[in-house]
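What follows is calculated from the coordinates using simple rules that are stated; it is not laboratory data. Computed from a predicted structure; not experimentally measured. Cβ atoms are built from the backbone, for glycine too; each structure is taken alone.
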Structure I
Amino acid sequence: MKQKLRQDLKAAMKSGDKLRTMTLRGVLAEITRVEKDVRREANETEIVQIIKRERARRDETLGFARQGGRADLVAQNEEEARVLDSYLPAALGEDDLRVAIAEQVAAGVRQIGPLMKALKERFGAQLDGRVASQMVKEALAAK
């Protein structure tokens, strides 16, 4: 994944795509920072988590830009978010998530923590934590 990011950065630089270049540089810088902290190469899961974190930052910035009426920042952050989305695995569908939650509840899991842990182990990077947490709370409240 890191190698693909580097190759895409080179291609963006050659084509003159400044927004994509800036976004990929930021992600690679964050990966390097994490690698220095843990003193080893980042694995695929860690890189996906870094990209998700960067994506969440864009969402937060979008909210502030919309509040402030800054159309230029809204457009920039939406484009950066699209760039980051292209590197994330396909998100898990809500129907699949509901089925998995129902299976866990049927198996006797009645607390949020263990249920979320089981979902993360099963789906990994495909799982959107916010959506899953909300659906788990709804399912447990219904029982």
Structure II
Amino acid sequence: MKLLIFYVNSFAFETHHKGLDSADELDIKDSIQNAIVGFIHVEEKDEQDSSNVETKLIKNLKWAARKNETNRIVLHSFNHLSTSSASSDFTQSLFNNAEVRLRNSEYDVSQTPFGYFLNLNMDAPGKPLARLFKEF
């Protein structure tokens, strides 16, 4: 897995067009303030060790949230950090499981629409620990 984390003052997105034919038809526009946004690329090898990968994802997101003094986390599928990609079913399941576990830890969690290319607008401050990259 490759994980690019941003702390953002604001993060706005709008569905642009479907990247997966199987994705539901959506027309969504939303914004979130003072959050950690995880740009997550799930790789094919992650399907062999899903429990461990999921736990590392959650630990890294929670750590970044604590360091940036927020309880808001956004999970965003960003399939542009590696040439290897897990199946869309596995990726979506991993995201859903991570969301439940983070909510159970009292985080305010959301996901961007899965299977869509999105218009994005981000305001990310230049403070330490506002941008992180993890690979596991």
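State the single structure among I, II that was used to calculate helix-only ellipticity at 222 nm (-39500 (n - 2.57) for each DSSP H run of 4 or more, over all residues; to 500), giving -8500. The structure behind it is II.
Using distance in nm of label points 7 Å out along Cα→Cβ at positions 21 and 93 as the calculated read-out, with 2.2 as its value, let me know the right label among I, II.
Details: I: 4.1; II: 2.2.
Computed on structure II.
Assign the value 136, calculated as volume of the Cα convex hull per residue in Å³, to the correct structure from I, II. Going label by label, the one that fits is I.
For which of the structures I, II does the calculation of relative contact order in percent (Cα under 8 Å, 6 or more apart) return 43? Intermediate results must be reported in sequence, preceding the final value.
Working: I: 19; II: 43.
Of the options listed, only II reproduces it.
I have 15.4 for mean count of other Cβ atoms within 10 Å over residues 53-60, calculated from one of the structures I, II. Which structure is it?
Values: I: 15.4; II: 17.9.
Structure I accounts for this read-out.
Looking across I, II, the calculation of Cα extents along the principal axes in Å, for residues 29-100 alone that yields 42, 39, 17 traces back to I.
Given 2.9 as the derived value for distance in nm of label points 7 Å out along Cα→Cβ at positions 45 and 61, which of the supplied structures I, II does it correspond to?
Values: I: 2.9; II: 2.2.
Label of the source structure: I.
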